[in-house]
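Q: What follows is a set of structures to go through.
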Structure P
Amino acid sequence: MITLSSSGRYFLRDEKPFFWLGDTAWELFHRTTLAEARLYLDNRARLGFNVIEAAILAEHDGLHQPNSNGDVPLTNDDPAQPDERYFQYVDALVAEMNARGMIAGLLPAWGDKVNKKWGDGPQVFTAQNAYGYGEFLGARYREYEVVWILGGDRESYTDGIDYAPVWTAMAAGIQATYRAHAVFSYHPQGHRSSSEAFQDAPWLTFNMWQSGHSERDLPVWEWIAQDYARMPIKPIVDGEPCYEDHPIDPWRRAWLPEHGRFDEYDVRKQCYRSIFAGGCGVTYGYHSIWQFASAARPPIAHAAPFWPEALERPGAAQMIHLRQLIEPLLASELIPDQSLMLTPPMDRADYRVALRSQAGDLGLIYCPTGKEPLILNTRRLQRPLAIEWFNPITGEQTVANAQIDQPVATLTLPDTQQDWVCILKASENDIVPR
C-alpha cells in the first residue's frame, strides 16, 4: 500500500519514496479480452508505469454494452445487484496489475453514473445506494493494492444539484470494508481540481487535477501551485494532462483533428511542468489506449492509430525518465522555487519551472526550449554548484565542465531545439552558506 510522507507532499510505498507514474486505461475492464489486457499491462510494466487507472463501471455504455466475456456489471442497472461474472474479470485484471508491481487506480464508476451532465449514463447512484456499493467494493478488493479514484470527469455540483453526498457515501462504504487506510482521490472535469469540492473532506487523501486537452501549454504550473498552497497539505497529481495524439480543440466540442494533435513533446512539457510546480506524480495517457480503439471497437473522438500500434508511440517510453529523475529525490523534500531564475518572463510555450531541495544542496530547472540563456539566482542554494544537463527524451545526463560559485550566473543550454532539465548540485567542498 502507498502511504503519505511525514511532510504530506509525496507518497511512500513500503516506506520508500514513491513517484506516481500512471497510465489511463479507462475502458480496460469493459473493452479488453484477458489476452489483450495482458499485452497492455506487460508493455506498461516494461515502460516503468506503476499505477493503472481504470473504471469499473465504464463510461461508454458501460452498464449495457457487455464486456468481452458477454457480461454487464449490474443486474437491472441496480448497484445493489453486481454481476459476479463481470466482477470476476475485474478481479483477474486487478490481480494482473498487482502481480506486475503496479497499483490499480480504480474508479468505482464513471461520473455519468452519478451526474449525467453528458454521456451515456444512466444515472443510477444516490447517497443511499452508493454506500452499499462502496461496501461491496471495499470488501472485494481489501487484499489488493488499490487506490480509489472517485468522480470520473465530473464536477460534484451541476445545475443546482450537489452530488458530493453521493461520492462521500461511496467513499464511506469503501472505507468501512477495505483496509484501515484506504487511499482516495477524485477525478474532476478538465481545467479543474478535486480541491474545489473536497479539499477539506476527511476521505480525500490527495488532490487530482485534470489539466485536459483543449490547448497546448495550458498553465498547469499555476494550477498545481494553487493546490500546493492549500491547507491542509495534500499531495497533488495531474491525473489527466493532454493525451498523446489526442485532437486539440480549444472549444472542447467535437475534438476535431483539424486543429492538430498533441505530440510527445506537448505531453512531456506538461508532465514535467506539473511536477516541477509541486506535483508528486503524473498520469500519462494515449488517446487510442484509454478507449482500446480497434476495428471491432470504433474509435471515439477520432482516435488513431488502433491501440496495439499505439503501445509503441514515443511519449510513453519517455515517461520513465521523469520517474527516474524525481523518485530518488523525493526524500530531499523538493520545494517549488521560481526565484532560482532571473530569466525574463516567457510565454506559455517557453515557460520554465524550478525546484530546489529544502536543504539548498540541489536545484532543478525545467526548460521547455533552449532558445534563451538560463539566468540563475543561486542565493538559496549552497555553492559552489556543479552543473548537469538531463535530457528528457533519452534520460541521459551530461556533466558540464564549469562550476558556479557566484550568486548570479548565465548558462547556455546544450541544444536550442528541445527541452532540458538543468541540475545544480552542491559540490562537496567549499560550500558557501545560503
Structure Q
Amino acid sequence: MKLLYVSGSLGLGHVTRDLAIAGALRRRRPDIDIWWLAGDPARSMLQQAGERLHPQAGAYRSDTLAAESVAREGQLNVPAYAFKAGREWLGNVRVVRRALREGSFDALVGDETYEITVAQEFHLFTVPVPFVMLYDFVGLDAMTGRLAERLGVYFWNLVWSADRPMYAKGNSHGVFIGEPEDIPATRFGPLLPDRRQHARSCYEFAGYILPFDPAAFRDRAGVRADLGYGPEPLVVCSVGGTSIGRGLLELCGQAYPLLQQKLPGLHLVLVCGPRIAPGSLHVPAGIDVRGFVPDLYKHLAACDLAVVQGGGTTTLELTALQRPFFYFPLEGHCEQQVTVAGRLARNRAGIKMALPATTPAGLAGAITRHLGAPVSYSPVPADGAGRVADIILKQTAAHRGLPAIFTSSVPSRAQPAMRFRISAGPRATIRSPGARRTS
C-alpha cells in the first residue's frame, strides 16, 4: 500500500500528530509505503524523524510563512492569513497533482490541506484516489467588528459549508480530530448551515491524538533526572513552530528578575522553536534559552509550570500530563480563542491570559502563586491516531475492492527503502541501499 501524506497548516502541531498517525498505520500495515509533502518547519521535522520526502516536497509552500507575514505582536487575523495563504494554494495543488500522477499512490491524506478541498469544490482538481482530510476546527469567527473581517469570514465560511457534495461522492472522507463539542453550535453565517450539525453529517470524529502515553510520565522525578534537571523550581515557556510568539518569550524573560526574588534557584527555560533564533531574544542573563527541542512534551512533563501560546497540540499535551499552565491565545486567532479555549474550559485545564493585558510583574505573581499547584483536569480521549489509521486503511481497501481483512496487518516482503534528500535546486539526490548516487 502506497500513501501520499500532505502535512499542511502552520507550525509543528499538525506534523506531530501526523507522525503519530503514520506510526499507527505502520503498526497495522508494516508493508505501507508513506511519502510526504510538507513545507517548513514541518518538512525539516519529517527529515529529522527519518521520514521519506517526495521529490516534489521542495516545491510545496508553507502556510507558516503566510501566517508570519500578516502577524503582528502576539496577533494573527485568521481570515487575513487565509487570503494570504490562498495565493500559494494553487501552486500547492499543482505539486500534489504532479506527485499523484508520478507515484501510483493508493490514497491521499491531507492534514488541513484546504487547498485540495477548495480546488475540488471549484472543480479545479479531482483527486483520483481515496482522499482523507483532517480537520481540528470548523468555520471561522470574526474577532472584531470590522466590516472587512466580517466579509472575509463570511466568504471563507461560505466556501467551507459547500464541501458536503465532495464528501457525499464517496471518494473523499472528512475526519475531525476532536469531539463534536469542540465545534460551536452556531451557523457558518446568515442562511448557512449550523457548524456542528454540518460536521456531524460530513465528517467522522476520531478523538484527540498524542505522540506519547501520559502514563509513562507519572514518575516526574525520573523524567527530570533523565533530562538533566535538578530539584530546583522549573518553568518552561514555549511558543510553538512560528516566530509569532517572540513577545511572549520576552515577557517571560522580563519577569525573570522578579521571579528570582520570590523563587530562589528558579530554572526558566525559553523554547524558541525552529523559527526564532535564541540569540535574537532580548532577555536577562541566567535564562536557559533553547531553539527547537525534540520531544518537548518530556520537558512539559518535568516542569512545575508551563507558559505557552494557545496552540491545540501543546495545550492538549499539558492537559493530558496534568501540569499547571498559563496559555496566551493569539489575539484575533479565532481557532485559539474559540475552539482551543473552549475545549480547555470544558476540561477545566489551564489558565487563559492575554498578552496585551499582562505585565512582567503580573506574570511573575501568577507564576509564583500557581507553581507546582495540584491540578485535576478532565481526562481527554487521546487514542485518535489509531482511529484515523483505521479510517485511512478502510477507505483505501474499499477503493481497491479488497476485503476488510486487508485493513489489518499483512505480512509482506519489504523492499529496501529509498531515501530522498531534497536540495534547494530542481534536482533531487536519490539514495538507495547498494546503489550509486544518482540525480
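Q: Of the structures P, Q, report the one carrying the highest value of volume of the Cα convex hull per residue in Å³, for residues 35-242 alone.
A: Q
Q: Taking Cα extents along the principal axes in Å, for residues 67-162 alone from the coordinates of each of P, Q, which one would give 48, 27, 22?
A: Considering all the candidates, the number was obtained from Q.
Q: Please compute mean count of other Cβ atoms within 10 Å over residues 99-106 for structures P, Q and give me the label with the greatest value.
A: P
Q: Which of P, Q yields 2.0 for distance in nm of label points 7 Å out along Cα→Cβ at positions 75 and 315, as computed?
A: The value was obtained from structure Q.
Q: With FRET efficiency 1/(1 + (r/R0)^6) of positions 147 and 227 (r between Cβ atoms, R0 = 35 Å, to 0.05) derived from the coordinates and found to be 1.00, which of P, Q does the value describe?
A: Label of the originating structure: P.
Q: Given structures P, Q, which gives the highest value for relative contact order in percent (Cα under 8 Å, 6 or more apart)?
A: Top value of relative contact order in percent (Cα under 8 Å, 6 or more apart), among P, Q, belongs to structure Q.
Q: FRET efficiency 1/(1 + (r/R0)^6) of positions 219 and 331 (r between Cβ atoms, R0 = 35 Å, to 0.05) was computed and gave 0.75; which structure, P, Q, did it come from?
A: P
Q: One of P, Q was used to calculate helix-only ellipticity at 222 nm (-39500 (n - 2.57) for each DSSP H run of 4 or more, over all residues; to 500), giving -11500; which?
A: Q
Read the figures in this text as sums done on the coordinates, not as results from a lab. Predicted model, so just to flag it, every value in this text is computed and none were measured. Cβ atoms are built from the backbone, for glycine too; each structure is taken alone.
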